[in-house]
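Pasting the structures here.
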Structure I
Amino acid sequence: MKKGTQNLFILYWLKKTKAKNGKSAIYLRLTINKKRAELSTNLHVNPSVWDAEGQFVKGKTEEVKAINQRLTQIKAELNKKHLQLEALGKPITAEILKNLYLGVDENQKSLLEVMNFYYDRFGEKVTSGQKSKHSLKCVYTTREKVKLFLKHQFKRTDMQLKEIKSSFAGDFEHFLMTHEKGCSNTAMKYIRILKRILKFAVDQEWLPAHPLATFKCTYKEPARERLTMEEVVTIYTKEFDVDRLTEVRDVFIFSCYTGFAYQDVFSLTADDIITGIDGEKWIVKNRTKTSTPERVPLLPIALDILEKYKNHPWCIDKNRLLPVNSNQCYNGYLKEIARICGVKKHLTTHMARHTFATTITLEHDVPIETVSMLLGHKSIKTTQIYAKVSQKKVSENMRVLKEKLASVKREVKTGNN
């Protein structure tokens, strides 16, 4: 802000929750451009002698005179430091003025102060399209988990960066897995984000060294269940008496043949369909989770499903390609569909994506590089998580190998004769 444009307002008030021997603490509130900061004067008075309007203590005793003199002195010191900041052309906020008065180094940031700053900056990148909303939500959740941890572990709402010790990460992990009932991978996700924020603080020279640098985040690969081709066909060809089950089944099968996650299928519109260089229909859109592009040519079954719902009233009204229920209802209906179809697996929205990556593509010899592009992965390492070789694929590969070896054996025999 420009010099002279920031009005300073100072208000004294009694904080009765901070009573001492029947006397309330006198607090001071700074307000600059509608932003406030509060601090204690370390003075206490009987509420009955406090003049809130006049901002002084009533009476003529030596103690009263000393308190009133100190209140005048504090206000004068704050006004003086405010004028100094203006004269130097430096930014002025209530918090900056408070810290200057208390002698706090502005470079000494608190943990939540840095996390808030990082979150705001990350939000700007989301607005400009450089980061995804999903990633921003993860940063937000990490900050909220840290708040809970600070309250639980230290009985406080914040702490200075310089107070963070290497044990912080291990204690935070324990808190997330016990108090918050989270799994190891989820805990590691939050710690990884926290480490990234603290590295940012180091880069900004708010920290001399990374306090959690030695903590290694580990990842336990979860079991990723998927459907076999026989199970996909069973579900696809099953006749249902209830329309809602038919619709959910069709949406699920569509995901099995395109690899789109639930949220991406939910938001599909006619604008997402283009004609590719091969003359066929493709879906091109950015993933909701990561904002990375997915370009998927539509297989015949996926095209048939889209054709089936092009005149569906809900789809027309909402400008959507498919009638997708809320995620909670969707997974509930999938459970019912699995039971009716005799599929002994826990059908979920993401299982369809796993099925596309393995059963539909990799097991039909689609190169992993192509599958990675179809899934919209930023790194092929992510795709390799899906690329678990199934028993069926092993059997097929060994069958081909046996045929090749048998052919070589026959050639050898023919040559010997």
Structure II
Amino acid sequence: MALLASYLLLFNTAITGIPDQFEEARVALMAGLQKRNESAICDAIETLGAQDQQKSAELMLRYGLPHESLLVHQESLRLLRKFESEGAREAVRTVVRGSKDVSRRIDALRVARAWPQSLSRPELLHCLEDRSWLVVAQAVRGLRDHRAKQVVDALIERMPDAKGRLLEDFNDALGELTSQSHGHSAAAWRIWWRENKSTWEPPAISPSSGADEEKSLGTAVRQGLYGEIVSERVVFLLDISGSMLAETSVGGSRIEVARTELCRALESGLSPNSRFSVVAFSEGVLRFSTKLVKAQGASLKKSIRFVQKLTAGGETNSYGALEAAFADREVDTIYLLSDGSPTVGDETSTTLILDAVSRWNRYRGTRIHCYGLFAGEAPRQDEAKAREFLRRLARSNHGRYTEIR
């Protein structure tokens, strides 16, 4: 096929005397895909990106965005977002509204989010009615920057249909748009909107509701370290490395506090409909279960005993813990509590770990909430590196970073 395309290209050039840049790039892309040559694919995508037209957009949407290589995916996304021609944008709209493939709709919506709001908003509002919660979540996140009455109205109208993790997305978006706090209650939001809709104006821009938060250990313990858990498909990752033996000013060591707070979350923070698991990690990875289990009866009691028996020691295998969490495709929310950066495991580079998580999470939409437990003092600990890793992990995966001292 690639050979035939090359002959056709040569024939076209011989007849017209002018090489067809699009056709050259298309042939090069097909050849690169056939040979699995990442460099050649990126070169072809770059050439297509210089031609703002519908045919270029269609090729990049079909072959570039869904490519397994994170580099090819990111390059395609960057270049597609620059296209301004009506033909290219129509190609994106066609995928957003018509593709049967959830991952393709997600990718096209990521492109549309970069358009001027007058163009992107209709696509985002349309996707609030999508049959896949993953596409709806992507649309909700995209609407957080659209400070308009029409958007608040649409989110509040759609919120009663949201369940579990998706409810958290709606609440965060509405909180950011309105500077209001009504919890995760769709009814409370609807009552507030009914009373304020006619006079509502967008408030002054305030720090993001997803911004970093810092708490004293005492405050975190009083409030419940994990806060309100809305997701019904959650996994808890708990660092049990040696630095967790550091003593705190509030009832024992870091590991003692962590065990107590996790048991508290398991006992009273999960709904009866929830499914969950626990992964503890130091040099190795200890799983309570290989799959999510119901937050009821014997399973819940066993998980609490599992946590209570955990002891701290050794290095920090963050990569192994995250890999274990993503092994179950049912998981939509991860809570990671740690006091260190990766030191052992199949991967210890924070950059490469973040890249791996980006690959795993490209079409999963999993939120990762990170807690940096730095109360007390641990010898020879690179706290700044740990903080930066946890912060970047949360920010790049739709989560919140909370620092506890």
Structure III
Amino acid sequence: MGRGRPKDTYIAYLPLAHVLEMTAEISCVTYGCRIGYSSPQTLSDQSSKIKKGSKGDCSVLKPSLMAAVPEIMDRINKNVMSKVQEMSCVQRTLFRLAYDYKLEQIKKGYDAPLCNMLFKKVRALLGGNVRMMLSGGAPLSPATQRFMNICFCCPVGQGYGLTETCGAGTITEVADYSTGRVGAPLICCEVKLKDWVEGGYTKHDKPHPRGEILIGGPNVTMGYYRSEGCNNDDFFTDQNGQRWFCTGDIGEMHSDGCLQIVDRKKDLVKLQAGEYVSLGKVESALKNCSIVDNICAYANSDQNYVISFIVPNQKKLTALANQKGIEGTWEEICNHPLMEREVLREIKEVANSIKLQRFEIPVMVHLSPEPWTPETGLVTDAFKLKRKELKNHYLNDIERMYGRK
């Protein structure tokens, strides 16, 4: 957002407690951009708190700049692709041809202006004027990033930073259309990698060095509020007096100086047989399944398989239930053993197609009829999973899936 112009309009809908939102708004104020305030429930015409027939905030404000967490972009991607499936055969074929052609052009560094006309209705979902988007808060899947590039006809910058580093870390260049990377370090800080031998990440890895990401510089906080007496191992000061923060994220440094987030230490679980499972990697992969709206993978170190909790897509699951002759309320459909088996079959197909390891694929699933929102306390305001709260919430289901009734 540091490339904003005075005539730009930015739409703010994340809480200011989220460092991505705070950083984006400060940048907009610095450059004299207008800011319009919204909320996730009123963002688009289809949002939950917008009356049918009324316009959402994006349609009214028509922003040119927008920051979004991957969860929001994933939802837009799935909703649009779901509507594409409902098109006539001719419309669907035209959309797919334009999508695939523009994808090839983007990979070569070109655009496809004629194809952009076919994506006009998709662009209208966010007001039709968005010229640049910024993603942060969690890794953005390459498939979703490409979808936003193609259908919204704008670059999607990725940034990496934490509250402990005042939001600063790395950011991609506007002209960088590569996927999966979060750019080079900002001028206010330095980034280095620390070996994590137990997890199998070292600076000697090929083709690029990997390890835990450390961020150092004047932007690193002096510590946590009211914890002055605590010995916090996440912070240290080097011999030159520079303060460093150990992020807990695992990164890979490419030869051009750009960083890629590949894992998170806290998301890595060692199974009973000794295999390491990255829960974040499993979740990111299985979100590509059209029947999955949200997913939390779970594993116990004293067990030899992964399980998962899934918020299914209501439209897709209801249609599947009708095919199987299952009737009842939404809750009854979600709790039906046959539906659990059908969803498990679908996610296994997706997992095999993207080549997840056998031990990474969930063996059992629980379908949640209630969506996970910040109001439920199961996700943060930026829609990140709260693993501890989810574990406590589904404790009985965990015991059932691990055979302890």
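FYI, it's all coordinate maths here, none of it is from the lab. Not measured: the values here are computed from a predicted model. Cβ atoms are built from the backbone, for glycine too; each structure is taken alone.
For the reader, a short list of remarks on this structure follows.
- Ranking I, II, III by percent of Cα pairs over 32 Å apart, the structure that comes out highest: I
- When FRET efficiency 1/(1 + (r/R0)^6) of positions 81 and 369 (r between Cβ atoms, R0 = 30 Å, to 0.05) is computed across structures I, II, III, the figure 0.85 traces back to III.
- Mean projected area of the Cα convex hull in nm², for residues 193-248 alone derived as 7.4 - corresponding label from I, II, III: II
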